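In the part that follows, the structures are each spelled out as structure tokens.
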Structure 1
């Protein structure tokens, strides 16, 4: 890969991220409508569609991030891709963080190692390999997942597919966006945007996770119905 190819990939993935976010918004709107109408069959279908969109969004955001112009070197990009292919998505994010931290001035201070430790902890907690669930859904295994050889049922993935709710996806998407923002600043503007916005991104991520940790689907339905009732009353006035 050369610099022109890097720019082409970054541009393409920027467009793809934009379109996937629009798709996320559209499907989320459908889910909200179905929840208000108590159409749980439609909610289940649209939640799986949203899961596929999330998986695509996670991969595309990561690809866009590592191909940021004037960011990682071409060799570093290949290192990230290589470790992602060989040991998984979490390892790829961690490698990206380890390379990005080198772009900070004053790496001998406590800031860089403290940030890296925090990022590695957040990646371990919030980033997972979305390709696993995506592949099951893409192969039509929407309710019951099979093993790799298609000779038996994969109980663990079957449970994950069954238990996945829109609330889980909201939490994953929010954490993904905040982590990506932190790393993008380190890659693109390590000594300006990163130092200016790091604590804001980190605080927002942790605050949002605390707020959503006890949130349930029932809570969301209640909020949606309350909002609809308020809107209806305001319209009649």
Structure 2
């Protein structure tokens, strides 16, 4: 069985968010648009990009997810995340390497309450009848341009999002926060995935090399940021390293 070989301190510490508390209440966000693009990546460094607690997928997949949130307690925001698909035990997960958001207060709250590792940048989420696109610009340079073209209707039960893992610095040490975000789409589409530009260096893992776009989907509906239930030690497999909050 393949497992991650990356040193947790080297791999996760630079992206880990400081969290003082884990007893956050759920937060419901309405009318959220979620664009997800999956892309196969170069398999050579797949184990080195994950800590020993996680297993790589075959084929290895990069998961980009972008949100347009028209209203929240912290104001409207657009958010983009780069994540590596993996498994924690037998369950599929997505390890966040880096995210960007265009609202400073949202970046602070999402980090403090759910461990999202976010920086502030210009995030553009554009939806047209024939195409949906997300672009991220930082310091005047485009670091991500992805999208979906020629959408077709998709059944609500045919769309799937995996739970995320966020690196965090807790009083008990370096941990992976299991963020079981709940998605309740009222509308969903699939289409041709577009991957026009990706600057891996700016997304926390320079070894990420996109090879082949796999799928793209778009949904719109309710997103619930959860009450946290579990954290995981990054240096142990989930069977022994999962801790209840």
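Just so it is clear, none of the values below were taken in a lab; they were calculated from the coordinates. From a predicted model like this one, the values you see are computed outputs, not experimental measurements. Cβ atoms are built from the backbone, for glycine too; each structure is taken alone.
When Rg/Rh (Cα atoms, Kirkwood Rh) is calculated, the result is 0.93; to which of the structures 1, 2 does this value belong? Write out the running numbers ahead of the final one.
On the way: 1: 1.01; 2: 0.93.
Label of the source structure: 2.
Mean count of other Cβ atoms within 10 Å over residues 95-102 computed as 23.9: which structure among 1, 2?
Details: 1: 20.5; 2: 23.9.
Comparing all candidates, it corresponds to 2.
Identify the structure, out of 1, 2, from whose coordinates relative contact order in percent (Cα under 8 Å, 6 or more apart) was calculated to give 21.
On the way: 1: 21; 2: 26.
The correct label is 1.
Quick check on the output: 1.09 is Rg/Rh (Cα atoms, Kirkwood Rh), for residues 23-150 alone, derived from one of 1, 2. Which one produced it? Mind dumping the intermediate values first?
On the way: 1: 1.09; 2: 0.98.
Answer by label: 1.
With distance in nm of label points 7 Å out along Cα→Cβ at positions 111 and 199 coming out at 1.1, pick the structure among 1, 2 it was computed from. Can you show the working numbers first?
Details: 1: 1.1; 2: 1.9.
Working through the options, I get structure 1.
I have 62 for percent of Cα pairs over 13 Å apart, for residues 143-182 alone, calculated from one of the structures 1, 2. Which structure is it? Kindly include the intermediate steps, with their values, before the conclusion.
On the way: 1: 62; 2: 72.
Considering all the candidates, the number was obtained from 1.
Computing helix-only ellipticity at 222 nm (-39500 (n - 2.57) for each DSSP H run of 4 or more, over all residues; to 500) gives -2000 for which of 1, 2? Can you show the working numbers first?
Details: 1: -26500; 2: -2000.
Going label by label, the one that fits is 2.
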